[in-house]
1. Using the calculated result 18.1 for mean count of other Cβ atoms within 10 Å over residues 105-112, pick out the matching structure from P, Q.
2. With FRET efficiency 1/(1 + (r/R0)^6) of positions 177 and 217 (r between Cβ atoms, R0 = 35 Å, to 0.05) derived from the coordinates and found to be 0.05, which of P, Q does the value describe?
3. Taking helix-only ellipticity at 222 nm (-39500 (n - 2.57) for each DSSP H run of 4 or more, over all residues; to 500) from the coordinates of each of P, Q, which one would give -28000?
4. Kindly point out which one of P, Q the value 4.2 was derived from, the read-out being distance in nm of label points 7 Å out along Cα→Cβ at positions 33 and 137.
5. Here distance in nm of label points 7 Å out along Cα→Cβ at positions 9 and 193 was calculated and came to 1.8; which of the structures P, Q was it taken from?
6. Quick one: mean count of other Cβ atoms within 10 Å over residues 1-8 came out at 26.1 when computed from one of P, Q, so which one is it?
7. With distance in nm of label points 7 Å out along Cα→Cβ at positions 41 and 97 derived from the coordinates and found to be 5.1, which of P, Q does the value describe?
8. One of P, Q was used to compute volume of the Cα convex hull per residue in Å³, and the answer was 106. Which one was it?
Structure P
């Protein structure tokens, strides 16, 4: 299962999902409150999003597989893996947030502006559409939840095999922070030359090449196909 980042829908992760679908059955859901999911009355904190994700896995009969998360999705995936180790067999954290050195609105402004200048137009269209669907109030409340969540406190409780993937051009994830995430989770770090924060959308071939050996090593080949938020399969 691919877990998208802050506010964005599963469409953001589809390019990487398509590359992985030749080897695995891949799910790309929208987190509650975002994309085309039902809108809860309030923006859910990380722990509740993780609970919803686990319920989704159980309903889909997909527990015990792998999670590949990006950005804020890494906070949700790490919480799920830490509290429900039986629900996950392998964990991939790409562009994990939030670096404690940047854990404030001011601290994240400069990297956000830097990242925004590098985004492709297809990605910008997805981000604009998903932000409009979520609305500024829900987005701001989720942002507060993201800042209040300390992923470094739960990573030591992650017991499943973990791979951390950082792009060398990612302004949000420093080499030091990426190394710390891998160390805390007892995992391994891979860096993609020139990779951006939104690598799962912008560099799907490179991401798939980096993660496939890890995933096949821990999951094997468990059928193929891709299920997105629409329920269609390819």
Structure Q
């Protein structure tokens, strides 16, 4: 089965993991997945011995399926993160242009319409908003207001094409912001699924690792297959730092 198939087959069980049961990810997921793959390979080789303490081939197959599912959803999360970053970069570019044009239009309109109490009140209302959504709506409102009252703008030689630009940015900005918000939400949902898949995988990894460490406690070569190289290296590094500090 492919990793996609494994995720499809296990998705309901993964989603059933309670939010409160999600474990913290304390090492890079790609390293964890590779260590799990390596351990599963060792377990298949050692299956006859593991069977003596009730570790079955079905459990090894299940471990492999959980690895595949977690690897697939990790890839989906990375992809969503990439898409979200792209969408946010696009919105960031538009946002700068939008804020600058909004500021320019409000500044210009306040001068051009300074003698019109009604228009000045409308401009004041538009100027109040400061959120991204406000900016998008404000540009459209300013475009409509300006196009409906061009005489005062023409009198001060204002470039009326900027009103069309404001309307265009409002449309493009709304689309970009929607994509960015949607990408962030999808990324958040996928991350939760990834974290649950990791938790579901860790349950199986911990069981088989514990069995291997118990069974091969007196066989260093086989024991290596059930020991995390990542944490062994990290622990050695911490010990060296501690030894250096104690010598100071």
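1. On the way: P: 13.8; Q: 18.1.
That value comes from structure Q.
2. Values: P: 0.85; Q: 0.05.
Comparing all candidates, it corresponds to Q.
3. Values: P: -13500; Q: -28000.
Derived from the structure labelled Q.
4. Values: P: 1.3; Q: 4.2.
Only structure Q yields this read-out.
5. Working: P: 3.6; Q: 1.8.
The read-out was computed on structure Q.
6. Here the read-out was taken from P.
7. Values: P: 2.7; Q: 5.1.
Going label by label, the one that fits is Q.
8. Details: P: 106; Q: 208.
So the calculation was done on P.
Each value in this text was obtained by applying a stated rule to the coordinates, not by laboratory testing. What you see is a predicted model, and the numbers here were worked out from it, not measured in a lab. Cβ atoms are built from the backbone, for glycine too; each structure is taken alone.
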